[in-house]
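J.: Several structures are given next for inspection.
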Structure 1
């Protein structure tokens, strides 16, 4: 049976209260479908970039965005990693919108299978490892952690999933998600894809905390800004069997909730202010946004075909969307066109 050691410190309690306050505020706000669409797309880009970057992927965010927009035909491993992570995110977000996901070992195995698709031998797809594995520190060129033996991994994962599901409604979901994340890394259940699978599985658990817009955020971004700090907090040193009973999750839980607060604050600054009745979008404004979403851009001539509004009025429509921070003007004169404004900035 898995019984993690941790203390609810004043800092941890304060972090949980602050996150709960953010959640309540954000869930009481309403955004247009086009804003939600852009937030989700941008969050996936940042998550795919950050989570693979943590594992050593060299692709910059600009390249990641381009790859996700126009998938190359012959993918390098670094590009495949990004595609895999993004596809896993899309599927999880889609399923979360339909209903709550049944969190179990099969789900975890399916996530791992997605993130390592076409990157490792087939016998490692969606299967717990059957071989020993070691965690090395590349800076000193030495092994710093020896995870549990492969024969013990199935039971350890069963215990972790049982703790995670049985604690629902008993322990704060932030604490559950944080403990799962670190213990998953401690077990290191796969030959490859452990970090990416841990972060995606944690996203599923965080959706249970009541933040129904959590697919708009990227807590991986916080970890990627200081990878060394992340590894120092989530990892452990030594041999599993020597340290298993002494692992304290308190420091990690403080760091984990710090990261969520940091990300919520970052995104909160980028979200449009709550609209007043005067700022509500009319049907013709929505037509502009929908056309841009489908086509990638819109010109006045494109808009003219959709409405009987005069040219001066059409200009006012474009200007309103610009003032609301939804679109931006490109080009000059007759070559003027409009695109959705980039909401997320790395």
Structure 2
């Protein structure tokens, strides 16, 4: 290995490649913060998805961000991939963390980053009961092979929870949004029943999806929440494609002061609104991770994904993962309304939340 090249490479900011859904990127903030603490430099990131920039923009641990829409398009057909390779070559090679399970590493190599400069997460199996929070902390303290003895020493864990830092501008947008909805100064609870998989179903049956919990059960949850907190409004969040699902749930609940906001909830509005929410009840989805990362007490209903792996927002957020079984197999349909309400009550009754969070009244 060329010593001059290594001397230059160790001075580079760390680089991460990670593609993922909304919740994956929320959890990624744990890795970014840990690398930032170890290297003393913001981390450059290669990622994808329309959610990544609004989620991470303004975070102190983020340096430069390069987004591509597809890794599956053949390289010779993808102008974006070629631009990424050119950007990598202009940027220069340095310590790199590849945190995906399949495609993308070849783009790092094309961009002039040799394998010896890369910590490939596929080298490291998950430890028993290890979730993404502790895995990301562990990976951030790995030194790629070429840099043995040359990089900063491993850094004690900064936090086992994801964190999203909002600006005054973000919070001002939430003020305007709440005012338009007639919710200024009102306490509210967010319920997020849908997922991106459900949004893709269109007019097809929702039944059989891993994260589908029946409308009637959601309706009973909302009715119970309103009975227990009659002064709190309920916001039914989601994407525009989930608006109809939310409407069906509202009809099932017959509760008052329930607002279907799935038609008007962009990410930059969603985040500061979640920060203010009394609590959230959701399926295991990106907004649940964001809510927990923002300190909002969150109850998440899990399908067949291990709750220890994807606990909302990491290991120490104010969150509870609820699971159920059908015929001895983990299945969201095994979750009862009563268990959801019990988990929610236990959570909001806690006088103090992890990391100093307090339940909002």
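Each reported figure results from applying straightforward, stated rules to the coordinates on display, with no laboratory input. Computed from a prediction, not measured in an experiment: that's the story for all the values here. Cβ atoms are built from the backbone, for glycine too; each structure is taken alone.
J.: Using the calculated result 1.00 for FRET efficiency 1/(1 + (r/R0)^6) of positions 249 and 337 (r between Cβ atoms, R0 = 25 Å, to 0.05), pick out the matching structure from 1, 2.
T.: Details: 1: 0.00; 2: 1.00.
Among 1, 2, the structure yielding 1.00 for FRET efficiency 1/(1 + (r/R0)^6) of positions 249 and 337 (r between Cβ atoms, R0 = 25 Å, to 0.05) is 2.
J.: If Kirkwood radius over Cα pairs in Å comes out at 21.5 when worked out from the coordinates, which of 1, 2 was used? Show your work: numbers first, answer last.
T.: Values: 1: 22.1; 2: 21.5.
Derived from 2, not from the others.
J.: If you don't mind, there's one more thing I want to ask. Thinking of 1, 2, which structure, once distance in nm of label points 7 Å out along Cα→Cβ at positions 137 and 161 is computed, gives back 1.3?
T.: Numbers: 1: 3.4; 2: 1.3.
Checking each candidate, the match is 2.
J.: So relative contact order in percent (Cα under 8 Å, 6 or more apart), computed for just one structure, reads 23; which one of 1, 2 is that? Intermediate values should be presented prior to the final figure.
T.: Values: 1: 23; 2: 16.
Label of the originating structure: 1.
J.: Here is a follow-up. One of 1, 2 was used to compute helix-only ellipticity at 222 nm (-39500 (n - 2.57) for each DSSP H run of 4 or more, over all residues; to 500), and the result was -18000. Which label is that? Intermediate values should be presented prior to the final figure.
T.: Values: 1: -18000; 2: -10500.
Structure 1 accounts for this read-out.
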